[in-house]
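Asks: For reference, the structures are reproduced in the following blocks.
Derivation of every value follows stated rules applied to the coordinates shown; laboratory data play no part. Quick caveat: nothing in here was measured; it's all calculated off a predicted structure. Cβ atoms are built from the backbone, for glycine too; each structure is taken alone.
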Structure I
Amino acid sequence: MVVQDRKRFLSNPEKAIEVGKKSVSKLLEDMAETGFQGKRLGEAARIWSEMVQQKDLTIFMGYSGSLSTTGQWKLVRWLIENRFIDVLVSTGANISEDIMEAMGNKYYQGTWLANDEELLEAKIDRFYDIYADEYEYRELEGLIRKFASTLDPKGVYSTREFLNMFGEYQWKKGVKSITATAWKYGVPVYSPGLIDSGYGVALSLLKREEGKLIRLDQTKDMEELGQIAEKTKKTGVVYVGGGVPKDTIQLATIIKSLSEGGEEATPHEYAIQITTDSPQWGGLSGCTLEEAISWGKIAPDSTRSVVYCDATIALPLITQAMSERVTMRTDPPDLKWVFGKK
């Protein structure tokens, strides 16, 4: 028995990385044969590439934090254009702050050692080591407000409906943001914390100064996400960070399970998470994919990987590798029904 165990334990040799001319895809392939987070990063690239080649698989992406200010938003836009994701659930920050650059404005490299009192006086907003012009930030809030003023105040909108209409509004103005691209390519976008961003400021000012209240119904979002999960045969998830976007997607499997009788779990079959959060504090962002198995959110036999890494390192590498590995996704799910189309 001991001899057999030794053979089992020592059956998969580690392979040291060699320097040479190679693509990002090949580098990550080599890293997957090593250890620690380099191995996890290589595994994540392999899993995502496998997901986009599966039939009858819907890929959900959770996009957390304030990453669009750090140059990540065009990666997400590319993923949407190529249908390497089918459904996006995002913080309000990520799908508002990308609009700054899509409008032609800039973010600027700065330092985390800045004198923040001086920045306040100069009307400069700081995101760790990224600076934003407060007056340009107000321009993006103004664009949101101008769009919202066109809506019927008697209506009640899910965040998906609101963001889809806003995406069309932007696209026609030449603002090629994440939400505008999602509208163009038929990818639904949800934001369970939408008002915790420039959207909240814009909608509040619209109410205060013009007396126009725009009502958002997030129960409609959850019902729709549950329907997407119900109508697909298999689901996979990619979590960039954690927080509310992650658990909202996780709950879609619970809604599906409960609506089908409440006994049989219908968990995600593929799962990737890029996070810097630790599980021992008990928070949902640090919740491991293994912990989610107990809830019926992730399948016990799922193909999965958690990468403990800054998303600004991991996401560009994985996305570039995927562009080299997969020419085109040939069989993405048809989600026209979400938008009331046949």
Structure II
Amino acid sequence: MNILLQSLMDQVRSAHDAAIPLTIQGGGSKGFWVKAEAPQTLNIKPYTGVVDYEPSELVITVRAGTPLSEVENLLAANNQMLGFEPPHYAPTATLGGAVASGLSGPRRANAGSVRDFVLGARIMDGQGRDLSFGGRVIKNVAGFDVSRLMAGALGTLGVLTEVSLKVIPRPQFETTLEWALPEAAAIIRMNEWGGQPLPVSATSFYNGQLRVRLSGAEVSVRSAMRQLGGEVVNEADAWWLSVREQSAPCFTSARPLWRLSVRSTATPLGLSGASLIEWGGALRWIASDHAPAQIQKAAQDMGGHALQFRNGHPARPHFAPLNPVLAQLNQRLKQSFDPKGILNPGLMAGF
């Protein structure tokens, strides 16, 4: 066994025996959003390296502390990419943090979420045991897929040490079109186009501008361009990067930034503040001074939920309350993986 991995396991076992909570620390790039308060830190960032990568198999296995940019550069050199287009938020972002956070970028609505690409995971549970789930090939899953539970669990169920991910070829051709529209009309357009066989890979609506990215074979993209019309956006890559990395103007407000997951067909929410819509209408960002209860009710009324993403207290995040059935399931999972509750305490509802 790798010496560094053994050392990490020993630290978790000691913390379990003494019932001392741990903050799991990777690159720290998501610390503005959620950050456990615990007396000891388990630093995963030094545990780096590509364990296995065969481009023809479209699968990569990487240690959790590996810089996300390093993984993306390796894939790009082989004309491949991570299909869920994960945000970095800082140069220190790690592959483990990208999976544990469960956050996906502009391509998510059309390519899939983080957990859709997770094939296997190696973790340390709250007792310091070395556990492996899933595998390193695309057709490997039978029964309950535990590895995908780790995507979005924020390290509360286990410390990710290795992850196997499905990767996809980079698009042959991309372009972005835009239209000046009111919000309600833009939501209708996004949903209409989402139900058609168009090579849409991202959508955004901000400040009266609907933008749609088309990706794929050049012949199919150009055919879609003729069908949809609109104006071609120059330097579109910079726009989608600003959406992914939250450097676009609506994300830089000093007001609390909320992330609302709702029905894609949900009408405008009627909340004040700067907003941006992604994922065909299913993801709404809004920087607003509304009370948390009002924001969460607006999301619930539209069939979804809300969480405070920036400018809140990262050790006490505003997650939407769970219904009793889901809360009980969460508690049972936590008890199974981390019986003493030492891993990233407080970062998930009920944990």
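Asks: If you rank structures I, II by FRET efficiency 1/(1 + (r/R0)^6) of positions 111 and 255 (r between Cβ atoms, R0 = 25 Å, to 0.05), which sits at the top with the largest value?
Replies: Largest calculated value belongs to II.
Asks: As an exercise: Cα extents along the principal axes in Å, calculated from one structure in I, II, equals 78, 54, 41. Which structure is it? Working shown, then result.
Replies: Values: I: 78, 54, 41; II: 62, 50, 36.
Attributed to the structure labelled I.
Asks: Another question, then. Between I, II, which one scores greatest on relative contact order in percent (Cα under 8 Å, 6 or more apart)?
Replies: I
Asks: Moving on to the next point. Assuming 13.5 is Kirkwood radius over Cα pairs in Å, for residues 167-230 alone as calculated from a single structure, say which of I, II it is. Before the final figure, lay out each step's value.
Replies: Values: I: 13.5; II: 12.1.
Value 13.5 for Kirkwood radius over Cα pairs in Å, for residues 167-230 alone corresponds to I out of I, II.
Asks: Thinking only about distance in nm of label points 7 Å out along Cα→Cβ at positions 135 and 151, which of I, II has the largest value?
Replies: Comparing I, II, the top value of distance in nm of label points 7 Å out along Cα→Cβ at positions 135 and 151 belongs to I.
Asks: Same structure, new question: Output the label of whichever structure in I, II has the greatest value of distance in nm of label points 7 Å out along Cα→Cβ at positions 79 and 287. Could the numbers behind the result be given before it?
Replies: Details: I: 1.9; II: 4.1.
Result for distance in nm of label points 7 Å out along Cα→Cβ at positions 79 and 287 over I, II: largest is II.
Asks: Out of I, II, choose the structure whose coordinates give helix-only ellipticity at 222 nm (-39500 (n - 2.57) for each DSSP H run of 4 or more, over all residues; to 500) equal to -8000 when calculated. Numbers along the way, then the final one.
Replies: Details: I: -13500; II: -8000.
Comparing all candidates, it corresponds to II.
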